[in-house]
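Take a look at these structures.
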Structure P
């Protein structure tokens with residue numbers, strides 16, 4: 001099966017700064033739900049931005065849906081098929097009202113204004129967010145913003161979701177709603193999270209990131225307790 005994401009010897013360094021990614025290799029095949037853990041500053045968010053073409057790899061090869069990403073137009077075409085939910089929902093919501101934010105994606109995909117608003121309403125209703133339709137996005141609670149951010153990408157019916165810390169700072173109820181949502185959709189997912197219990201419930205396998213590299217760590221069911229899982233992999237330790 002052809003990978004949706006395929007990275008070969010990918011490198012990235014900020015201008016004048018240290019290397020963040022160094023000869024990183026990684027792939028995700030269709031239908032997989034993959035978790036990614038790692039300490040702060042390990043490069044997780046940078047990796048997601050390189051995959052999406054928001055940051056240019058300084059070396060190596062990025063392939064999405066079997067096509068090598070050589071120019072911005074290649075990434076722009078691939079981004080229509082990948083729903084990326086930023087760590088900070090405020091980076092994703094910019095329209096005056098919720099329904100305009102959710103309709104923005106379908107409009108960009110060529111839908112008419114009426115079609116886009118219908119898709120937006122149906123998406124909000126399916127997520128239990130219909131009451132927020134005419135609310136001003138920046139006045140929503142943190143949990144509401146996170147759910148609306150998810151709605152903006154689901155309205156585009158992407159082939160894959162990439163979620164950067166989707167439950168950070170959320171209350172337990174909203175966290176459960178996001179868990180249920182991820183488990184109810186039949187889409188490939190790459191999820192970055194510090195919350196091991198959440199990854200154990202939403203992903204099949206997980207990787208740890210350290211020193212600019214990814215290391216396969218195993219079955220996500222092992223994450224039901226973090227006392228035996230460390231971002232650096234299997235390490236001798238005492239409890």
Structure Q
């Protein structure tokens with residue numbers, strides 16, 4: 001099956017909302033950040049023909065200092081973090097980036113451990129420890145195992161706001177009630193998603209509130225579309 005023909009999964013659902021109910025998505029983001037944003041301009045996804053997901057700091061117009069800081073924070077080899085959505089929000093106080101991470105099923109939420117090589121792993125571990133220290137997380141908690149992707153999203157938010165001094169927010173979008181042809185488990189309710197999120201935070205040692213809490217937001221959207229659902 002051509003991936004563009006799929007009618008399930010977080011990538012498809014995020015694109016569907018962008019195409020069919022953009023106001024619903026934007027309003028949910030605005031409510032999550034307590035109405036601090038007056039407008040949202042999307043960089044990705046904008047249309048199915050936009051291309052591949054942005055990776056690393058590719059969505060920025062980085063200065064030499066930001067490039068140098070990023071190369072010292074994250075490996076230049078291997079697969080850099082890729083972003084499900086990138087938007088720029090504007091409010092009376094200025095503009096800031098919004099990084100979107102979307103999930104629709106349980107297995108993809110419990111991402112596998114890092115497969116980075118020895119040298120890259122050392123740098124990632126060093127940057128994770130910097131992030132953990134900033135958040136008040138004990139460095140005994142391993143961020144390289146299960147929930148590695150969630151952990152590197154938090155670390156990237158730390159990089160942008162603290163290291164690079166680029167104002168940014170991280171928005172997790174969780175879709176309820178998706179259905180996959182292979183019947184993989186998909187949370188049907190907000191309550192079920194919250195159970196999984198709590199397990200993730202416990203595993204990573206994330207406290208209920210920390211220094212980046214006000215820049216991390218969660219929204220829940222139902223899997224509704226006019227397209228046939230996978231069964």
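Quick note: the coordinates plus some simple rules give every number you see, no bench work behind them. A quick note: this is a predicted structure, and the numbers were derived from the prediction, not measured. Cβ atoms are built from the backbone, for glycine too; each structure is taken alone.
General remarks:
- Entry that produces 0.05 once FRET efficiency 1/(1 + (r/R0)^6) of positions 43 and 131 (r between Cβ atoms, R0 = 25 Å, to 0.05) is calculated, selected from P, Q: P
- Read-out Cα extents along the principal axes in Å, for residues 59-146 alone, computed value 42, 37, 29, structure in P, Q: Q
- Origin of the value 1.4, where distance in nm of label points 7 Å out along Cα→Cβ at positions 139 and 211 was derived from one of P, Q: Q
- Among P, Q, which structure scores highest (criterion: distance in nm of label points 7 Å out along Cα→Cβ at positions 163 and 179): Q
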